[in-house]
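Please go over the structures that come below.
Rule-based calculations on the coordinates, nothing more; no lab input. Note that the coordinates shown come from a computational prediction; the quantities given were computed from them, not determined experimentally. Cβ atoms are built from the backbone, for glycine too; each structure is taken alone.
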Structure P
């Protein structure tokens, strides 16, 4: 369900950004607006980013190999991190450069009705894309706040699309404000300021994405509530006396690896231990279906000593 929702949100954003990018470039060529050029490059960068997310999803579905025994699930994190790099360089830094250039070499806007019309249409289209991303995110967000959803989500696509769409919508408003103030005052500096504001916005969003994706690349475990559910499932398994220690790691957005040392009765036979492990694995998967790779080590709990 989460993967299907992510794909739907990505495709909606891709189609919207491709159409918007073309119209923005046309408006820039006829008007000479720096804000419009910044927004054009922003839309091109966003379109490329959605393609990166699609490629990452396809590569993540490759079958595990001898060199990659745990599969390629983290490919989605790699490509999501590349999105932040593209957004920072192609989107943010270029917009800042263009804004500075426009301040140093101002020129009068022409055909101002065209960029204003394009920006208004783009706001509607980006709003549709953001609405789709919000609707798909709500299906998996649960009771989390939006900030926690972006920070804690293990599947990177929806948080990336959400932040991109939000940044795009705010950027369009900034561009509209810059062009509008330039028309009203005759001061081309407002168009340049709008461009600089767009660049700063994209840099901030890119840094946020980079931090979150790098955390996933390094490796994140299950959240406290999920760890508690796993520990409870193990502890309540028949034959398990206690959970000595437990570690988890997401090796992909929808695959959790679990390692635990469990205490069993010292008189348990090999057959008993095998049965206990089977029951414990089934109990864990019942509460955490994403726990597809489970390693359980049976041990005897020794009082007053470390296992």
Structure Q
């Protein structure tokens, strides 16, 4: 009886998979009609989607996203992220020096500090080495069909197909994260026409291969987000007394000191370039706090995470001290 039940369940699961796949094929046709209303020819869409199969791993990742836990230790997490012997910082300094002439041109054009351009490049894809190996079209088609965030991913799939149609990227190069972020600065497809920049003026926005376009696209995004050249993202500080009060009001360096806050090395908070700042907590155990600078909110337009801000504070501070 047990074997019979297992056989029935296996057959039922197989039937569901076949039905799901068949319905996906029908969806391709209806989607192509809708995409044609957005300027993407149906024949082109169907050609691109012809061999696309549903990717269950993408659905699984979408439904089981890892949320940072306050039980994770900040210092251990950062040690792994920075890699052995602070390799990420060392690489950032190397890439900064190697690309300095181009960075200076981009900084002058957009008014965005060259240090944060290198930092974001290093944070997002380890300086272009880790861009993700998911086929962007497959991932987005799967996510649209699955339907959890259909409107958002339909916009992304439309944008992705438009990029292919206009020749900004070749299909074999169109790789990225499971959620569709792509290129060396990990833009979602809809962000590429909005923030991508053809800095080398070759008629393409190439955030996959062209450093000119990659750096300029990063800078253009931050400029439009309100970035102010020469101002700070923020400052990492510690509180050994375990402060658990509110951080939502502006406080002076002296006020923070009275609450037990110190620089990372244990010295007094100087506040050399600021009079008052709000604070932010990083959601990891034993993590420092961030005293938010003028460029904190513009940076969070890229990724709304205090830990993400901490990554970039660490790298930009190192580069600016270089």
Label whose coordinates, when distance in nm of label points 7 Å out along Cα→Cβ at positions 115 and 283 is calculated, return 2.9 (choices P, Q): Q
Of the structures P, Q, report the one carrying the highest value of distance in nm of label points 7 Å out along Cα→Cβ at positions 155 and 299. P
Consider the structures P, Q: one of them gives 19.0 for mean projected area of the Cα convex hull in nm² as calculated from the coordinates. Say which. P
Can you spot which of P, Q the value -0.57, -0.87, -0.91 was calculated from, given it is log10 I(q)/I(0) by the Debye sum over Cα atoms at q = 0.13, 0.21, 0.22 Å⁻¹, for residues 163-234 alone? P
Please state which of the structures P, Q yields -16500 when helix-only ellipticity at 222 nm (-39500 (n - 2.57) for each DSSP H run of 4 or more, over all residues; to 500) is computed from it. Q
